[in-house]
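Take a look at these structures.
A short reminder: the numbers here are calculations on the coordinates, not readings from a lab. Small disclaimer: the values here were computed from a predicted structure and weren't measured. Cβ atoms are built from the backbone, for glycine too; each structure is taken alone.
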Structure 1
Amino acid sequence: MTTLSAKERRDALEAQYPVWPRHTMSAHFEEQAKRFADRPLLITEDAAHTYGEIWEKGKVYARALMGLGVRRREHVAVLMASEVEYTYLMLGIWLVGAVCVPINTMLLDEELLYLLRQSDSRWLFMHQVASGVVHSDTVSRVYDDIVAKDQAPVGIAQVVCLANTDAPLDPRFLAWDDFLQKAELVTEEERLARTAASDYPDEVADIIYTSGSTGLPKGVMITHDMFLRCGYSTALSRAFEEGRRVFTALPLYHVFALVEGILAVSFVGGALIIAPRFTPQLSLQIMEKHRANDFLCVPSMLVALLNHADLSAYDLSALYAMMCAAAPAPIVIWERAIQEMGLREICAGYGGTEATASTAHTEVGDAIETVATRVGRIKPGGVSGLPEFGGANIQYKTIDPFTQEDLDPGDIGELVVRGNHVTKGYYNKPDETAAVIDKDGWLRTGDLGRMHEGGYIELLGRSKELYKISGENVAPKEVEDVISRHPAVAQAYVIGVKDVMTSETGAAFIELRAGATCTRRELIDYCQERLARFKVPRYFWFMETDQWPMTGTGKIQKFRLQEIAEKRLLERGSGTSALEVATSN
């Protein structure tokens, strides 16, 4: 448990990196393997894997990839659970100058088929089963649609499968051990030559697909240098001390775990502790067993952990820090996290795949009210930052979402961002890229917010989520924050729905705390005491924990809530549904 101040920790980190090295990902991990060879970099439930071990395995995987026929700049799709082999493979892909295409492990046939085609992936590596989905069956069904015919230059050249059940594999797949044996076909000198030829930090390292709230997923192109600048600035912003241990159950196919986790800790010789899936009990067991210092999560995970009946039975004495991001969390959740988990350093964050990962964090030591109402200030960049951005890697401003004109500081508008870890575009989607990135490099985030003094950002929801009641604008987050402060409420989400009288009105989805009771009437009265009357939602629906529609990274899908609301209102129009009676008492 660190006793150093945030300034002392930052000073120590900056002393280690007096000049920005501009490495590729593989060159970065080679350096860190020399410095921290015997320290754990990745810790799974039952084993610790050192920097040195991961580097050596990465070289073997690189030779195996070359033996398989993988060329520079070819796209390698990875459909795998968060296991150590994922890390070996990523490093191997970067070492041979190929592009990693991580795939959400919850995708099914049509979604997977679209993504493999759109990404121009040439190779597919997968677990037989991941996230409860039998991917070997899925890929077998779409095999004829994805695999290149007669050595064609498009399509998947080979599917490589890591078996993790006793079920037999499709004979068209290459078994994992047979893939690894191909390393014998390539010398280390040949591998070194390939790595040297690929030593270009501005090359695309990954194409990471956004989960998206509407439309088809888009592949965000992220370079090696963008990844490393973002990871370093996270370590600096959060004042990582040497050897920090961070736990997360978030998937490695998403930037949150990759950048805020494994990349950030790598700058201080720390470790990322991972779980292949999230359950409160498993997470608590692993954090206790491996003495985690830090917890990366999204609000839905944190709520589930705090509501776990045996939370106090686990020894979390090594845990003192947490970053909870990707969606807003009400102040009561932050308060409970401090009181019930013994946390001293809590961090809210903001960013997105298009900006590599986080662009803003709250400061170490910020008041809980700041953490709950702001998503942070722009992260310091140190040696990785730009002088024209005041030492940061990025800059923000707000624009009118309709006219796209710049707004004055402090005005509410759509947040736009640019900088040296903001993507230059979506793969093979020039129209979509042009729609969100202007000629000066400003990327429209689609988020509604405002900039406060000191660079702090207040997030007010998605610009498209803003709704009007009789001409008055309502930001859903303002209403969500009020409802979430009710002592019986665990979490709340608000959307706008059509209304004959006022054009739109509010609909709130509520999850109550375990054992708590509350009625619709009580929530209306509570809101009327704290909100202008037009902002009080007309509809309140109660949800169980397992009823929330979520992305693979734990974000609530508001467009799904919109669909649920429209369906319920349609049913209500033709006679009150049983569900409406049950939840509107």
Structure 2
Amino acid sequence: MNRTLNAAILAALLSAGAPILSAHAAATAATPAASAAERQLDSLSARFYDARARFDPLLYATANGDSRYDDQIGMAIAPKVRAAYFAANHGLLDDLHKIDRARLGDKARLNYDILAFEIQSQLDLERFPEHLLPLNHFDNIPSTLANYAGGTGSQPLATPAQYRAYLSRLEQLPAWIDQAIANMKEGMRAGVVQPKAITAKMLPQFRQLAASDAEASIFYTPIKRLPAGFADQDKKTLTAGYRQAAQRIDAALARLNAFLEKDYLPAGRATAGYGALPDGAAWYRARIRNNTNLDLTPAEIHALGEKEVARIQQEMAALAPRLGYDGPLKTFPQWVAAQPRFKPFKTDREVLDRYRAIYAAVEAKLPQYFTLLPKAKLDIQLEPELTRATASDHYTPVAADGSHPGVFWAVVNDPRDYSVVGMTTLLLHEGVPGHHLHAALLKELPLPDFRKFFTEHPSAAAYTEGWALYCETLGREFGLYDDPAAYYGHLNDELLRAVRLVVDTGMHAQGWSREKAIAYMMDNLGYSEERAANQVERYMVWPGQALAYKVGALKILGLRAQAQKALGPKFSYAKFHQVVLGDGTLPLPILQAQVEKWIAAEK
């Protein structure tokens, strides 16, 4: 990315969403009542975190490295549970407003503002029947639990207690599936259904999860690798429990597959976006706010995406000759993909060794740009064979209790077809200084739980994904993009994030068809139709999430440019990064306030 942002983009991002805090507010003097108010706030934040973690423990706890709720599946899609959760959030917000913010110290005030923002973010979606869309091909609880069967990700399986916790979740899955079917039936009556194309993608996925007998089920596979050191009674009890759970899950999956094929698929809609749903325009606006933290309109984001696409394509056109390409820009990606020199690997180990070499090069640069670094190192592993065919390279956060490290998972199906061009930017994003530096620091900073376990939530996406995409741009400062192939990989990934802004808003706000969105991605990214369809179908079922990356990264880059202009030679990358990272995950308006407060103090 250019060091100086397009002026219009910078202005839009810096003005979008008024900061919750006054950037130059003077610290309130401590008072005798402050400690009582802060104790109230601490109690309230603990209640909020516990309620959210129990409501959806896979998303709000396990995925964030909190293993305390690993035996619960959550019934967030049940109407009564959902209603009770929102009622509890209204009560929490009322109680929060009874606390005099002026009596809080600086750190407690920040807790107050983040808590207020988070509770309101949940309540912003209350009016929309999200529970009537409980399943999609991209993100669903049956598939998440199937992935956990490998025992190497967010829910480890190494001790009897961990095996029992996962079994407990499996035992709750049939009731969840039956609730999902009931919700989808209600959705059919209300006109809130998935597009036909999405249901068509779900069907083979859930058929594959079904098994001919219990011991062939993916949910039974943990028993096939029971540690030899388990007591005989544990082995016997767990084996019987997993067999019975697999049988009940298979019966529930049979009910689900029959319903999807006979009833839900015919009722599916031909449209792609949320704009076609009841109250869909407002629903999408709420999703934008939830995922970006900012009051940007779909039209503003669409225009921003088009500007970014044009800018990045200009940079790619300038780069092409350095790689030896002189053809049309539209076929540049296919040319790069066909070059044997960019696929030097023969074994999985060679791919991992290259990632570890990139990690070492990044670590050597970190002290120049960061003074706040976590103690936990990044682990680099191959994606387990069980999930390799359907996974993408990704990161899982370090567990707060140390039960598993922060891991970058490289998905290598065929090392001979694994391209080196995207490896540097990917490691910067998923590993260091991207997701791992942020997530590992969260576990080490003295933060309340509702902030410590705050990486995978939708409302955190603008910061977490924005930070990771911002970190990709640091490859230039680190000197890693002096290699034109690595720089191509960065631009290619950045272009995808810009294209997403256009496609997501096009489908959900401008009435674009699935086919129009696919064509746009093929034209601007050089993707095959299949690859473009996979991306588009993700945005169809997860509206607004793909906006978080570019909006968040541009916000951070904009704040950095603001600081560089205001501070001149006094600007320090290390100090800027400490402000951005030092308080953990922040909603973008609060991040802006913190940075502006720092700028004022430095001046």
- Message: If Cα Rg over 2.2 N^0.38 Å, for residues 234-417 alone is calculated from each of 1, 2, which structure is the one that comes out at 1.06?
- Response: 1
- Item | Answer label among 1, 2 for the case where percent of Cα pairs over 18 Å apart, for residues 186-257 alone, calculated from the coordinates, equals 54 | 2
- Consider the structures 1, 2: one of them gives -19000 for helix-only ellipticity at 222 nm (-39500 (n - 2.57) for each DSSP H run of 4 or more, over all residues; to 500) as calculated from the coordinates. Say which. 2
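Ranked on FRET efficiency 1/(1 + (r/R0)^6) of positions 58 and 402 (r between Cβ atoms, R0 = 30 Å, to 0.05), which label among 1, 2 comes first with the largest value?
2
For relative contact order in percent (Cα under 8 Å, 6 or more apart), which of the structures 1, 2 scores highest?
2
When mean count of other Cβ atoms within 10 Å over residues 202-209 is compared over structures 1, 2, which one is greatest?
Details: 1: 22.4; 2: 16.9.
Result for mean count of other Cβ atoms within 10 Å over residues 202-209 over 1, 2: largest is 1.
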